[in-house]
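Participant: Several structures are given next for inspection.
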Structure I
Amino acid sequence: MTGEIKKTEEKLERFRPATDIIEKEEGLFIFMDMPGVSRENLSIDLDDSTLTVSGKAYVPKAENEKYIDREFTDGEYVRSFTVADILDRENIKASLKNGVLELFLPKVPEVQPRKIEITPE
């Protein structure tokens, strides 16, 4: 043995969370079902034009319980989106409430048409 400590990575079942995307005049609203995910176990990353959301959910385990049937399990939610140039990447907002993640991706202010003056020579 070389004395190295091997880091064991968590192997969680991966899920693709149910997602609704709504476009309004001011931007996009994304709603994602992520039951059991806490803020501490939620990660939202924006890299170039890819927005990646991942969250880990853990089922509380009690000592004196014996499962007859178990359908809930620890797991990881992962979903990625391509962010268009019409969205303001600097002002994305996120909130997590009752197992639902809400993202707001505002649109960039539109360039207003303007008249260009011609100066005399």
Structure II
Amino acid sequence: MVTDAPPPGGKEAGSVQPTTEQFVEVQESAEFGELRRAHRSFAFPLTVAFIAWYLLYVLLSNYAGDFMGTKLFGNINVALVLGLGQFLTTFLIAWLYSRHAATELDPKAEAIKSRMEGAA
């Protein structure tokens, strides 16, 4: 029985795994540092901002009940709007990160990966 499936481990025939030294060399390279900075400069500020926004919502819910209960229109109050805003910001951050990864991170990571696979 002949199949075209790659051997166990997901590697195609003829591909060679880079050595530990090659991984360390790439990890210490300026290009990898730039990739890491591009990720961190996007992820860390948004993470801090979202956690602050979430904690503000929790604190307002616990300690500013009158404010959170303020009706805006009909049965819609401040707490509901801010709570739905949590979902909105979650999806917004996911969308922004997806765009950032596709335009900034993926090309840099692919270049490093290609070089690693070619060097092996």
Structure III
Amino acid sequence: MSFDPETLRYDAAGLIPTIAQDADSGEVLMMAWMNADAVAQTLETGKVTYWSRSRQAFWIKGETSGHTQELIDLRVDCDRDCLLVMVRQVGPACHTNRRSCFYTAVRDGAEVELSQPMTD
């Protein structure tokens, strides 16, 4: 059975939330949005491509920073309204230069910073 990105359940703006996870460690790296064309482009090129809501343009992860995401596997959730991309991440995934965007925990009612920006 072939996969058609149009069969996914997109929101009213034509977007689907996409979680990026390190394929080797299992670490959750980030969340971003894709549209049907970004899904198709990601599958075609193997370079994870998102849709930038602020710029209204495609965003190939690492295109300017060099912090690329190579697609290892794309998974569709049971409701077809969320994606998981298993990636090989080069460098930090977060724009704050941290490995993961999820570097803040809430513990005992306080925010705790779990990691510092990476150094090159």
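Only the coordinates and a few stated rules stand behind these numbers; no lab work does. A quick note: this is a predicted structure, and the numbers were derived from the prediction, not measured. Cβ atoms are built from the backbone, for glycine too; each structure is taken alone.
Participant: Which one of I, II, III has helix-only ellipticity at 222 nm (-39500 (n - 2.57) for each DSSP H run of 4 or more, over all residues; to 500), as calculated from the coordinates, equal to -23000?
Facilitator: Values: I: 0; II: -23000; III: -2500.
Answer by label: II.
Participant: Related question: For which of I, II, III does Cα Rg over 2.2 N^0.38 Å, calculated from the coordinates, equal 1.73? Don't jump to the answer; show the numbers that get you there.
Facilitator: Values: I: 1.62; II: 1.73; III: 1.10.
Label of the originating structure: II.
Participant: Suppose you compute distance in nm of label points 7 Å out along Cα→Cβ at positions 29 and 109 for every structure in I, II, III: which one lands on 1.6? List each step's numbers first, then the result.
Facilitator: Numbers: I: 2.4; II: 1.6; III: 3.7.
Structure of origin is II.
Participant: Now, a different point. Taking relative contact order in percent (Cα under 8 Å, 6 or more apart) as the criterion, which structure among I, II, III has the greatest value? Don't skip to the end; give the middle numbers.
Facilitator: On the way: I: 28; II: 40; III: 23.
Going through I, II, III one by one, relative contact order in percent (Cα under 8 Å, 6 or more apart) peaks for structure II.
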